[in-house]
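Q: Multiple structures are listed underneath, in structure tokens.
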Structure 1
Amino acid sequence: MFPIIHKHKTMTAFFLFSVIYLTLIVLFSAIYLILELTGTGNLKEHYLPHQSLSMFDLIGKCLYFSLVTNLSVGFGDITPFGIARLFASMQAFIGYLLPVALVIHLFPNEVKEAEEDLEEKAKGEN
């Protein structure tokens, strides 16, 4: 159906897209962890009683919040406070822009290739 080159380009773009997403999720998780540890911003869990979390649980909470913020609007089970709200807003905005950037990256190439194919066919007919 599609030429092998097209599949290769699509898979390469998907892989790059995934790596960028995962990098952003880990980067923002580290930011949320630093904010939690320094007390300048925190992530409040609404469905768990307030308790001191182990470092492993805190990292898991930050990764979970970062993943949910980047890939969706959020579930509302964890709310950022303080400067963490600014970072959560930036992360959500970036999470919405990345798919658009991928489509913009792939679509002009498709139009360009279609135009080149039409030109080649027109030259072949003459």
Structure 2
Amino acid sequence: MDTAKAYLIEENGDIHEVVPQNKTKGFQLKELYSMLECEIVEIVQLSNGQIMICNEESKLVDNPVVNQKATELYREGRMSAKEYKEYVKAKYGDSFIHLSSGDDELDYSICGHVVVCPPEMFD
């Protein structure tokens, strides 16, 4: 994928190039809510300088669908879930509280549709 462009990565793995309705201002929340089929978005910084815009509540549904392609992008250049927990526990000791769904694989995954784009494409 070209890091200067924006892409919708559907949870089934389909990837489509997308363009903000207003190219000057970038993606607006209303159009992202529609594309991602959500009401709240979360912005995640990627290791390649892009951002990933996700459904903040994608894991709260009855049967969350892991977006494998988005998860691969998210995990690039990051510690594994186990490494991260060990790092935080070592840094903060007993004051570390890990909130989890109980499924480390799901906790360290991206669910639902996402938009990946350069940060300047998001207003």
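Any read-out appearing in this document is the output of simple, stated calculations on the displayed coordinates, not a laboratory observation. Worth saying up front: this structure is predicted, and the values here are computed from it rather than measured. Cβ atoms are built from the backbone, for glycine too; each structure is taken alone.
Q: For Kirkwood radius over Cα pairs in Å, which of 1, 2 scores largest?
A: Looking at the calculated values, the largest one is 1.
Q: For mean count of other Cβ atoms within 10 Å over residues 7-14, which structure out of 1, 2 has the highest calculated value?
A: By mean count of other Cβ atoms within 10 Å over residues 7-14, the leading structure of 1, 2 is 2.
Q: Further question on the same structure: In terms of relative contact order in percent (Cα under 8 Å, 6 or more apart), which of structures 1, 2 is highest?
A: Top value of relative contact order in percent (Cα under 8 Å, 6 or more apart), among 1, 2, belongs to structure 2.
Q: Can I ask one more? Can you say which of 1, 2 returns -7000 when helix-only ellipticity at 222 nm (-39500 (n - 2.57) for each DSSP H run of 4 or more, over all residues; to 500) is computed?
A: Traced to structure 2.
Q: Using distance in nm of label points 7 Å out along Cα→Cβ at positions 23 and 71 as the calculated read-out, with 3.6 as its value, let me know the right label among 1, 2.
A: 2
Q: When distance in nm of label points 7 Å out along Cα→Cβ at positions 15 and 95 is calculated for each of the structures 1, 2, which structure yields the highest value?
A: Between 1, 2, the highest calculated value is found for 2.
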